[in-house]
Structure I
Amino acid sequence: MKLSIINGDAGDDTTIINGLGFQFDLAGLIDDEVWAVQWSDEGEKASGEIELRDGTHKKIRSIAQFKKIIDRWHEEKAKIDAEESERQKLLQSRQFALDLIDNTAGKTRLRSVPIGYGMTDEYARVRAEAQKFVEAGFSGEIPAVIQTHAEVEEVSPQDAAEAILSAAIKWDRAIDKIRDIRIRAKAKIKQAEEGAHYVDIARPFVEQLKALEF
């Protein structure tokens with residue numbers, strides 16, 4: 001085992017064992033006069049030293065006096081191990097795979113049509129107005145949203161309405177593709193036996209969603 005202990009001055013107390021370090025308060029666990037401890041039993045002979053705050057060094061043949069610090073390090077490691085275990089359980093869960101599909105589908109929709117707050121309602125309204133204008137044979141009063149599009153794009157109201165509906169159709173096709181993949185993926189995950197590798201089941205569908213082009 002390789003052990004390093006830094007008895008800092010500004011809340012940076014650090015204990016490192018075999019390359020893995022944790023910071024925790026060493027007050028009451030080590031003499032104030034000690035600034036650092038180095039120890040290794042990996043060579044032919046275990047050896048170490050203590051560095052005092054006055055700059056002097058003291059050889060040591062045992063780390064028994066630092067047992068409480070080592071025990072505390074193991075407590076910190078146990079917490080990390082437990083958190084990682086819970087994280088792995090989550091990553092392996094059915095719900096995580098289902099959420100992965102939904103989240104990827106959501107990001108894919110944003111790639112097809114970047115939507116800000118309220119934009120869905122705006123698009124629906126513009127589409128409806130364009131549809132009415134087309135059904136009226138491009139005659140009568142020009143809807144304001146069509147007129148704005150025509151002026152901005154410097155096209156006729158008819159061209160503006162047709163462009164809006166063409167974009168809407170492309171959006172519908174994109175949404176349909178995304179939904180088809182999402183629904184099929186979630187069905188596969190839900191039908192999988194208990195304890196299956198759910199993320200592995202989801203992965204091909206995730207790749208399909210990411211590969212969609214619009």
Structure II
Amino acid sequence: MLDRIRAQPVPPMDRSAAPELEGQLMDDTSFTFPRTITREELLIDGNDRLLRRLLYDVTALATRIEQMRTEFAKRLGVTKPQYNILLHVAQHQGELGRTVAQVAEALHVSGAHVTKEVGRLVEMDLLSKSANPDDGRSVLVKITPTCAEAIHALAPVLRNVNDSLFGSLDRESFATLSEGIHATLTDAEATLRKLPFFLENSD
């Protein structure tokens with residue numbers, strides 16, 4: 001569906017055929033921006049300006065965080081997806097390790113993606129695999145001593161960056177932000193699955 005929409009060219013406006021329209025587009029200031037949400041809880045003074053600002057800000061924030069994570073990944077000699085896997089496994093592996101399914105669920109990616117990247121990280125001596133005693137169909141992954149050393153070396157950088165990045169938040173606002181983003185991410189995944197329906201039914 002999205003491919004069909006992108007493939008449709010937008011014809012240029014024939015201004016010579018409709019000079020009165022050109023003047024209207026340039027001079028008419030009576031245009032009212034349509035609401036992009038209907039939920040009263042998200043309308044402030046009857047408009048969605050705060051929602052629009054939130055969307056612009058979240059998009060810009062995500063871009064900046066990705067730029068930072070690109071630099072962190074370079075320090076470890078890996079890609080950004082591989083960096084995410086390593087940091088998650090390192091933090092949550094415990095004594096036994098993490099399954100591919102656990103990593104995929106935590107990072108909101110597919111199991112196939114994690115399996116592929118884990119294989120590469122094992123070849124790079126950054127992850128190790130072992131049999132899962134509770135499920136013979138899966139394996140457990142843990143970071144290697146090489147990876148542990150690299151993460152410890154990177155940790156001071158992460159502390160400085162995160163202290164600066166979230167410097168304007170206190171404990172309460174940080175907890176609210178964390179819970180709000182986590183809940184909205186769940187809504188986003190459900191919305192993405194419904195997107196073809198929304199595109200076809202715009203009324």
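When P(r) over Cα pairs in 5 Å bins from 0, in percent is calculated, the result is 1, 6, 10, 10, 8, 6, 6, 6, 6, 7, 7, 6, 5, 4, 4, 3, 3, 2, 1, 0; to which of the structures I, II does this value belong?
It traces back to I.
Please compute distance in nm of label points 7 Å out along Cα→Cβ at positions 147 and 171 for structures I, II and give me the label with the greatest value. Show your work: numbers first, answer last.
Numbers: I: 2.2; II: 3.3.
Of structures I, II, the maximum of distance in nm of label points 7 Å out along Cα→Cβ at positions 147 and 171 occurs in II.
When distance in nm of label points 7 Å out along Cα→Cβ at positions 67 and 83 is computed for each of I, II, which one produces 2.9?
Working through the options, I get structure I.
Of the structures labelled I, II, which one yields 13.6 when mean count of other Cβ atoms within 10 Å over residues 131-138 is computed from its coordinates?
On the way: I: 13.6; II: 10.2.
Going through each structure in turn, the value belongs to I.
Could you figure out which one of I, II the value 2.1 for distance in nm of label points 7 Å out along Cα→Cβ at positions 91 and 195 was computed from?
Comparing all candidates, it corresponds to I.
In terms of relative contact order in percent (Cα under 8 Å, 6 or more apart), which of structures I, II is highest?
Values: I: 16; II: 12.
Largest calculated value belongs to I.
No lab work stands behind these numbers, since they all come straight from the coordinates. In this text the structure is predicted, and so the values were computed from the model without any measurement. Cβ atoms are built from the backbone, for glycine too; each structure is taken alone.
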